[in-house]
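Read the figures in this text as sums done on the coordinates, not as results from a lab. Bear in mind the structure is a predicted one, so any value in this text is a computation, not a measurement. Cβ atoms are built from the backbone, for glycine too; each structure is taken alone.
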Structure I
Amino acid sequence: MMNDHITRVQSEIDAITATAESGHDAPVLMLNLNRYTIAAAYPHGDEYLTYMAAIDASVGRVGGKVIWRTPVSGQPVGCEHDGVDEILAVWYPSHAAFLRLRTVAGSEDMYRLRKLCVANSVIHRCPGDRFPLQP
C-alpha cells in the first residue's frame, strides 16, 4: 500500500537542519498536498480519520498545530498525476520542532498510518511567522 514516490529530499532536510542549528530558527509552516490511497477511504474512512488524529497528536507533542485542512475540489492547472485530495497547513514553532516529529512519542504510529493512507504527498516549506498563519 505504500508509495515509494514519497521521498525525503535530502538537500531540503539539510537546509531545515541547518536552520534549526543556526541560532536563528523560526516558525515554519508545512503545506502538505496529499493524495490518499483507496485503503484510507478519504474523507470518512476509519483509517483516514485515525491518521488525522495521529497527525494532530504527534504535531501537538512538538508544539505544532494543524492550522487547517481542506479538500481539493478540482485542479484547473497541472498534470493529472499532480492531483491531490486534500491540503493541510501544519504550523511548527521552529524547524527543530519539525525535525523532532520523526522521533516524538507516538510518531511511529503516525508514520505507519501514513504508509497505509497516503499514495502521494508533496510538502512545501513556508515561513511560519506571517499573519494570519500564526496559531
Structure II
Amino acid sequence: MSLRLHESMAEHDASMMNGLQLAFMGDAVWSVIVREELIARKYNVHHMHTESIRFVSAKSQAAALERITPVLSGPEAEIVRRGRNAHSHHPVPKHQNPEDYAAATGFEALIGYLYLTGKEDRVLELAGMIIGG
C-alpha cells in the first residue's frame, strides 16, 4: 500500500498546525487505509461498510489508540495529547462517549501528522498493529 499523494511537510510546519487540522487529515487517511484493507479482503460493499465501522468509529479509534500507545515516541504522544485536548466549536455527536471522541481526535491527529510529515511507513506500521492484530 502506498500513501504518497503529496510532498511531505516539514515537521516544524506540521507541528504548528492545531490538533483539529491534523485530525481532519488523519480522519481521511485512516479511512483510506481501512478501505484499502477491506477491498484487499474482497468483501462485498455491504460487508465493507459494516466492517469499516469497526475501525473508523470514535469508540474503535479510541481502542486503537490504547493499543498503540505503548509504542509511541515522545513526540508522537505529544501530538496525540494536542489532538485529544483540541476543542471543536461543535458538541460531541449524539451517542458518542466524550472520552472516546477526544481519544479518537488524538488518534486522528497522530495519523494526520505522520502522513503530512512523510512518515507513511510509520502510519502503516501502526495500522498493522490495529487492523492486522
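Structure summary
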quantity: Answer label among I, II for the case where mean count of other Cβ atoms within 10 Å over residues 19-26, calculated from the coordinates, equals 22.2; calculated: II
quantity: Highest-scoring label, criterion being distance in nm of label points 7 Å out along Cα→Cβ at positions 27 and 83, among I, II; calculated: I
quantity: Origin of the value 18.4, where mean count of other Cβ atoms within 10 Å over residues 35-42 was derived from one of I, II; calculated: I
quantity: With helix-only ellipticity at 222 nm (-39500 (n - 2.57) for each DSSP H run of 4 or more, over all residues; to 500) derived as -10000, matching label from I, II; calculated: I
